[in-house]
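A short reminder: the numbers here are calculations on the coordinates, not readings from a lab. Computed from a prediction, not measured in an experiment: that's the story for all the values here. Cβ atoms are built from the backbone, for glycine too; each structure is taken alone.
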Structure P
C-alpha cells in the first residue's frame, strides 16, 4: 500500500503482484539516487552504489505501508535484504564459519539454516537493511526508525515450521504452549474423550501436549497421502470431496467405537474440517469433538495471507454452537486470543504486542479502515469468493491457504 499519491515510476507492470510494485519502486529509487549523484561534481557514482541502495531503502520504507520481508540480488552490490518497520513478517540472519572466513545467509525461517551448516545469528531488525557484498562482507543500515515490533501471531500457528525460531520464540515451544492452554479449556467441558487425534500436520505439537496434560492417549488416526497434490484446483464439488478422501485416510483401528478429540491448528473456512468430521464418523467414531489451537478467524488478513473476505470464514456472524453445527461435530472449543498471546509472551516477554488482526480486527496500520476492507471484500466478491472459498470455480481447502506477499 502506498501512503502517498505521488507517482514513483514509469514502468509497465506485468502482473497484479504487489511484490512487483515494491521491486519497481525500489529500482526506481536506486536510479534516482544514482542520477542525483551523477549530476553532482563532487559525487562519484562508482563508489556510492551501496549508499544508493540504503537511500532507496529509506525512501521505500517512508512511503510504503504493509508487511514485507525481501531478499534480492543487486548487480555490483550483492545480496540485499530488508524487513518492514513493524517486523510483521519474519526475516533471520545465519552464519557459517569457513577457513576463508564467515559466510552469511538470510531466510524467512531459521529452519533453512541447519541443513546447510549455518547457525542462526539473529533476526533482521524491523526497518533494517542487510547487505552482503561480493567479498562476503556484512553491512547493515537502519533505513527506518524501528517501531514497536508487531510480529504476526498467525505465523507461529500456521505458516512457520516447528523447527524454526522467530523473534526469539521457538515455534515448537509456542505450539506446545497452545496445547497446555487448550487442556484448561477441555477440562471445563464434560466431554467423554477416549483419545486425542491431530489433523496433520501443523497441529501435532499442540495435540501431543494436550494429550500429556489430560493424560489421554495420543493417536495418529488421520494418515496423509504424500503422493496426492493440492485438492483446491479440482473443478467440481464431487471431485474435491473425493480428493480430500484421497489425501487423508481415517483409520478404523483408531476410531472404531471411540469418542475422539480432533485437534487442528486453525479452522478458517471449515469446508475441509466438515469433510474430516464426516470421514471420522464413517470410520466408526462414536463421538467427534473439535479443538482449534487458534481463536475463530473472523476478519480479513491484509498482511500476506490470502484471506481477503470475512464472508469466507465459517465463524463469520456465527457463535461457537452454530459453527459446531455447520461442522457436524459433537462439540467445539477455540483457543482464546488472550491465551494465544500469553503463550508467546511466556517464551519472549520482551515483545509487547502482536499482529492479531484476523482474530481481533485490530490492524497495525491506521490506514486499514472499514472503507479499505469493504473495497477489499468487494474485489473478492467480484472474483466469486464466498465462504466455501470458491474462486472462478476453484475451492480453497484448509490445507491450501497460500501465503501471498502484501505491500
Structure Q
C-alpha cells in the first residue's frame, strides 16, 4: 500500500502557509487541543477521514495526530482538495489520498485506500466513506467503533440506511448539532457561496434576481446573504413551512417553472436531484448563471443541459458556457459541484473552528462510549461547550440566572 497519493509533494511550503493562517483564527479548536494534548486520548487509534482537504480541515487532522491518532485522509469532492494543503499534510505525517481534479474512478479508489488501513473511527462528509464500508468492505465493520458525519446530505443518507436496516455502525450526526446547522450551514454557506460566485464571475450581485432552490439552513444563509448584497431574491421550496418562512422573511416564493424565466443567478441547496432540468434551462434568460451549493453535483441536471446545447466552452476558470439550441447561453460554475469549495476556499475560518471542534469532541465521545448501530445526536453538553468556547474567544460573557430565577423556572406554581 502506498503511504500517500497526491499531486505534488513540492507544494508543501505553500500549504503550510495556508494552515498557519487558519490556525491563527481557530481559538476553539486550539483550546480543545491544548486540554487533551498531555492525555493523547487517540493513542493507538486509526482515524479514516473523508473531508474537503483544505487549510481548516488540515488543522483538525493535525490536532487528531497531536492527540495520538494515526490519520488517513481522502477528499470528499473531486474538485475541493487543495493540492498544496495535501502536500503539507503528507509532510506532517498524515496519509493523504487525494488531489484536485480526480476522476470518479480515482475518487472511489482513494476512498478504498483509506479503508485499506483498517480505521477504527471514521469522519465523513457526505457519507461516501461509510457507504463504501457497507457496500464493499463489510469485513471491516467489526473493527469500526463508530463514525461522525459532517453534512446534511450525509445525515440524510445515513438515516435512509438506518430505516432500511443497513447501518451497522453508530454514527454521530455532527451536522444536526445546533452549533453546526445554525452557524456553519447558515452563515458559513451564505458567505462562502457568494465569495466563490463573485470570485469566478467578477460580476455585480446588487440588482440581480437570485433564485435560491431550497430554504433549509443552507438556503436561508444563501438567500439572506444575497439580499444583504442587494439582490432581489426568489425562493423555490417543496416544504410548506419553509416556503412560508421564506415568504415572511420578505422573499418571493414560487415554483421553478416560473422562477426560471426571471433569474439572473440560480443557486441550488436542496440535497435533491434534478432540481433544475431541461424545461427550466430552455426558458432561462440569455446569460443566466447556474451554481450549486448542495453536496452532490446532481441538483443542476447536467445531462439535460448538454442535450439542450449545441456546444459548450470554458470561458473563465470554473465557468463553462453552454450554447443552447434556442440561441441563448447559460453559464455553469464549477462543473455543478459544491461551488463554495470547488471555486473558493470554503467556509470562513471562524465557522470551521466551531464545526471541527464539534467533530473532534464527537470523535472523543464515540471513542469513549459504547453506542448501538444507528444515527445518534451530538450530546447537548458538547454542543453548548463549543458555543461557550466561541463566545469566550470573542470576549462575550453570558448572563447568569439567580437562584430565585432558577427556582421560578423549575416550579409549576406561580
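Between structures P, Q, the greatest calculated value of mean count of other Cβ atoms within 10 Å over residues 86-93 is seen in P. Calculating distance in nm of label points 7 Å out along Cα→Cβ at positions 30 and 334 for structures P, Q picks out P as the one with the greatest value.
Out of P, Q, which has the highest value for distance in nm of label points 7 Å out along Cα→Cβ at positions 166 and 310?
On the way: P: 2.5; Q: 4.4.
Going through P, Q one by one, distance in nm of label points 7 Å out along Cα→Cβ at positions 166 and 310 peaks for structure Q.
Given 2.8 as the derived value for distance in nm of label points 7 Å out along Cα→Cβ at positions 54 and 94, which of the supplied structures P, Q does it correspond to? Corresponding structure: P.
Work out the source of -9500 here, i.e. which of P, Q gives that when helix-only ellipticity at 222 nm (-39500 (n - 2.57) for each DSSP H run of 4 or more, over all residues; to 500) is computed. Attributed to the structure labelled P.
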